[in-house]
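J.: Before anything else, here is the set of structures, which you'll find just below.
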Structure 1
Amino acid sequence: MSHPIVALWAHPRSMSTAIERIMRERGDCTVFHEPFLADYYLHRAIRKMPMLDDDTGMPQDYESVRAMLLQAGKTAPIFFKDMSYYVVPRIFEDAEFAGRLCNVFLIRDPRRSIASYYKLDPGLTLPEIGIEAQWQHFCFLRDAFGEPPMVIEAEAVAADPKSVIGRLWDFAGLSFVPEAFEWNAAKVPEGWEYVQGWHRDAVASTGIRKDDTDPDDAFAEVADAAACLKDYLAHHEVFYEKLKLEAQV
């Protein structure tokens with residue numbers, strides 16, 4: 001028997017880790033934290049990622065990660081969150097795997113996500129903003145399988161977590177678990193140890209909270225320090241707007 005494998009394709013600082021935390025609290029899914037990260041940053045070594053422990057304890061190449069997820073899906077429902085730029089364009093040659101997944105895309109206003117990302121990693125690159133790869137990934141899945149994947153907005157999740165995540169669960173064929181929306185902040189979840197420097201807010205929180213910061217103010221705070229960020233925003237904002245038009249919630 002094969003169980004659902006739910007893939008949340010995000011971009012950095014898009015609130016995906018908080019959604020992953022909700023999925024962990026369900027208690028009925030095996031959860032993997034960015035399993036394809038190691039292929040991008042360690043196996044292929046595209047760039048040195050700050051605050052990354054090289055000993056992830058996980059497979060470190062695309063084929064091995066793929067095999068791990070498919071094997072795990074034979075025994076339990078699976079959830080993993082990852083970045084599209086880790087697997088694009090490799091996944092375009094792997095329609096069998098892509099079609100096995102229940103694909104969901106998460107987007108957040110790039111003014112907020114870029115500002116948050118820069119504070120953690122001032123050396124961020126244009127591809128790592130991640131939204132262009134999401135759009136390419138989305139188009140591949142839509143064209144290959146005839147139906148668009150689900151797209152959700154981080155701002156909508158923050159405003160009404162139970163409604164939006166409930167629709168994600170419906171899309172994935174999972175039951176509604178109301179107690180999953182609050183958690184104990186005392187412990188770093190399994191699988192976060194090698195990247196916990198990136199997720200201090202998610203570790204310390206006890207649930208999803210609305211972000212009331214003004215996105216223009218958030219971006220202006222960092223854009224004055226790094227002129228390239230304005231170019232990054234202009235490049236990725238086009239793809240963000242395209243994905244936003246596809247958002248179901």
Structure 2
Amino acid sequence: MGLLTCDEVIGQDLTELFNYLTTGYTPKRNYRKILPSPKMLKRALLSKIQREIEKHLADNSGLIQFKTNALEDADIIHALYEASQAGVHVDLIVRDTCQLRPGIPGISDNISVISIVGRFLEHNRIYYFRNGGDEEYYIGSADAMKRNLEHRVEVMVPVESSILQSELRALLDIHLADQRNAWDMQSDGNYVQRKPSDETVIGSQEILVQRAEARQKEARRLKKRKPQVIGRRNIRQDSQ
């Protein structure tokens with residue numbers, strides 16, 4: 001999962017980051033949109049979790065959703081426990097290692113953890129905060145692990161386009177609703193696989209494959225219909 005953008009602020013942020021990585025020196029790194037580690041990312045995630053708690057206490061709408069490969073940073077885990085105890089709903093899609101335990105009375109009642117195990121290796125990262133309706137989506141390279149947040153150069157970038165946000169929303173919702181390939185973590189750390197009520201139900205990965213195939217088919221259809229302009233004549237492309 002990546003982002004192609006002509007956003008000038010993101011471009012300037014990345015220029016500063018790469019100048020620092022290649023020269024070891026930048027007079028002032030003033031990142032305005034990207035969240036790089038090890039200097040900013042962890043602090044930013046903790047701040048956004050705390051902000052979600054405050055927003056929830058004001059309007060009862062708190063929602064945090066992470067899709068990541070691993071979750072084991074103690075500070076992030078404690079912050080998510082605090083959010084749960086404040087009433088914030090937390091959905092975690094964690095394919096591999098997860099040291100947080102959901103569903104513990106009084107501690108993590110409002111947290112759910114699922115792992116998607118299917119044909120493809122789930123390895124992309126999405127960090128979502130409802131933020132009182134001013135929703136924030138981030139994608140990037142960093143797992144919620146101490147090594148990623150404190151000892152490596154990683155970058156999270158905001159996805160601000162409403163069209164792209166809707167794609168990320170669809171992806172998160174499809175995974176969370178998976179009844180075929182999802183495993184629910186229990187409060188003791190064990191996992192229980194979901195069982196679909198209808199054997200024809202397919203998993204989230206297959207749904208995303210079908211969506212990609214449908215987009216590709218539509219793109220081919222539109223390409224065939226697009227006229228070629230030769231001189232003053234419009235000639236439609238041959239179907240071959």
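No lab work stands behind these numbers, since they all come straight from the coordinates. Keep in mind that this is a model prediction, so the values were computed, not measured.
J.: Looking at mean projected area of the Cα convex hull in nm², for residues 6-133 alone, point out which structure of 1, 2 has the largest value.
T.: When mean projected area of the Cα convex hull in nm², for residues 6-133 alone is computed for each of 1, 2, structure 2 gives the biggest number.
J.: Tell me which of 1, 2 gives 1, 6, 14, 19, 21, 19, 13, 6, 1, 0, 0 when you compute P(r) over Cα pairs in 5 Å bins from 0, in percent. Walk me through the intermediate numbers first.
T.: Values: 1: 1, 6, 14, 19, 21, 19, 13, 6, 1, 0, 0; 2: 1, 6, 11, 15, 16, 15, 12, 8, 6, 4, 3, 2, 1, 0, 0.
Traced to structure 1.
J.: Comparing relative contact order in percent (Cα under 8 Å, 6 or more apart) across 1, 2, which is largest?
T.: Details: 1: 28; 2: 17.
Going through 1, 2 one by one, relative contact order in percent (Cα under 8 Å, 6 or more apart) is largest in 1.
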